[in-house]
Structure I
Amino acid sequence: MITYISILRGINVSGKKPIKMDALREMYENLGYMDVISYVQSGNIIFSSDEIDPKILEQKISGQIETDFGFEVPVIVLTVDKLKKIIESSPFVNDKNKDPAFLHVTFLASPPTTFDQRVIESKKQNGEEVSFSNTAVYLYCPNGYGRTKLTNNFLEAKLKVGATTRNWKTTRELLRIAEQS
């Protein structure tokens, strides 16, 4: 069995696409996944499966959500090693001048092929920083994520890939839970 972390985009946000975590955990179990654990209400599920291809898991989970709950939800599935690498690759985490409370990771469903980095960087506000990799966009938003123009929707549009964003605390906690599973 392989331990995976799935992160769902856009559920339970401002009352839209509501899914109770107990119903979501039950759906995962009905798909045959084991050791299903949810973390906070925004759609973070740690689980185990014999499936070796995260893309197949993404499709199955997304399809089942649409069947069970009646709406489409993009899903990104990561292995423990991939999540760990994303965390370790953050250019901001070891900067003592950066408060981890203002760090965010935008997880990418696939590597962006081409994009204009200058257009994205032109949206940075006072003190904000952004860094890109093939699997994630790292954000430092000292004025709060709610005030940035570097939103998930903006990054998806400019990078032309699906994405979902989590704060640093959630990202680290997902790894901690997955490593203990």
Structure II
Amino acid sequence: MIGNDIIDLEIPISPNWKSPRYLNKLFASAEQEVIIKSDKPTIILRLFWSFKEAAYKAHQRRFNLPRKYNPLDFQCEIISEEKNNIQGIVKIKSQTYFTLSKITAVNIHSIATLEKNVAINFKIYQDEFFLKDKLFAEYSLLLKESKYNFRIKKNKHDIPQLFSNDLLTSQVFSLSHHGRFSAFAISLMNC
């Protein structure tokens, strides 16, 4: 399973982000402590949010769950940092998801998977308009099929699924957008 999230750093966060009321709605006390003690608290806040969103998408897809997102159900932890590449884990109940995030001057992009070091193909774009078309072009290269064969349809829980010639495929992907950016991530295990 895979999930991804992109955050446009130009979009401001709430001016009340330091208030306990705001933080208590979104982050566990251990997460809040890491955020507040950081020398870049707004970046860590957004990073943890990105961890949670990416893990939520992977978890929802894995268990075919209806949409229900409670950020407090997802407990984040940073396990390693190397420059702007951050590895983390997100736990929800007895499930653990591994995250890999990249922080740039303009965005944060996170990918969540069930296992570490999974082969992933991802792309980030500065628009949302043609994201599905770009995803189809990528699958066209990977699966050696015409991109015009592909469609995305959502299942009863609004989880997007890839169809080829109106047949459901086993391909696992995740779409994301925020502000000026859009992204997709593809698990290469089933290509």
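Below are the figures for this structure:
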read-out: When distance in nm of label points 7 Å out along Cα→Cβ at positions 9 and 113 is computed for each of I, II, the largest belongs to; value: II
read-out: For 27 (relative contact order in percent (Cα under 8 Å, 6 or more apart), calculated) the corresponding structure among I, II; value: II
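Computed from the coordinates by the stated procedures, all read-outs in this text should not be read as laboratory data. Only a predicted model underlies this, so the values are computations on that prediction, with no experimental measurement involved. Cβ atoms are built from the backbone, for glycine too; each structure is taken alone.
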